[in-house]
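Asker: Given below, in the form of structure tokens, are the structures.
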Structure P
Amino acid sequence: MTSLDSFKCARTLKLGTKTFLYYSLPVAEKNGVKLLAGHTRAFTLPIRAMRRVIESGKYGKLRALNIWSYSDWILRPRTADELE
């Protein structure tokens, strides 16, 4: 089984009562690991608004949630910097 830290670059940060796991770029570089950070939509305005509506209970208890996001990324030709 692969661990979350199979590249030995994970670190923890404790803030108050919460502990966060993050991946250290300097440690990854030292270990010869190339990290890719994917983006998240968790803090975009539409998602934050959706969260407020869900938490308000206006439409009852949440049973399921799907988010569809279309992008032409897979269809469009690659740019020069993407091909490096």
Structure Q
Amino acid sequence: MFTPTHLDELAKLIRERSQKVLDNLPRNETFNFVDRVSIELTTQMLATLFDFPWEERRKLTRWVRRIDRTAQERRRRIAGTAAPGDG
């Protein structure tokens, strides 16, 4: 899958998708860069690399956030600083 030809095609796809995300950003108004650019581009690339269904790619973001919350709760419990309601 990761032959030189495939990597060249992947690079072209990444450039095209990155340009599309950047071209669709609002002009002269405030927006959430993390959500509109950082998360969107990362999620697009992961969906592409993992051959994940394109229309479901935002699930990847939700899953990572859930894993991160669980890890944070575990660290707090281990450290003995669990907040009320953390279990």
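Asker: Figure out for me which of the structures P, Q the number 3.0 belongs to, where distance in nm of label points 7 Å out along Cα→Cβ at positions 15 and 55 was derived from the coordinates.
Answerer: Numbers: P: 1.5; Q: 3.0.
The read-out was computed on structure Q.
Asker: Taking helix-only ellipticity at 222 nm (-39500 (n - 2.57) for each DSSP H run of 4 or more, over all residues; to 500) from the coordinates of each of P, Q, which one would give -20000?
Answerer: The structure behind it is Q.
Asker: Continuing with the same structure: On distance in nm of label points 7 Å out along Cα→Cβ at positions 7 and 23, which of the structures labelled P, Q is highest? Could you put the intermediate results ahead of the total?
Answerer: Values: P: 0.4; Q: 2.7.
Top value of distance in nm of label points 7 Å out along Cα→Cβ at positions 7 and 23, among P, Q, belongs to structure Q.
Asker: Can you rank P, Q by volume of the Cα convex hull per residue in Å³ and just name the one with the largest value? If you can, show how the numbers build up before the last one.
Answerer: Values: P: 226; Q: 154.
Going through P, Q one by one, volume of the Cα convex hull per residue in Å³ peaks for structure P.
FYI, it's all coordinate maths here, none of it is from the lab. Predicted, not measured: the structure shown is a model, and the values here were computed from it. Cβ atoms are built from the backbone, for glycine too; each structure is taken alone.
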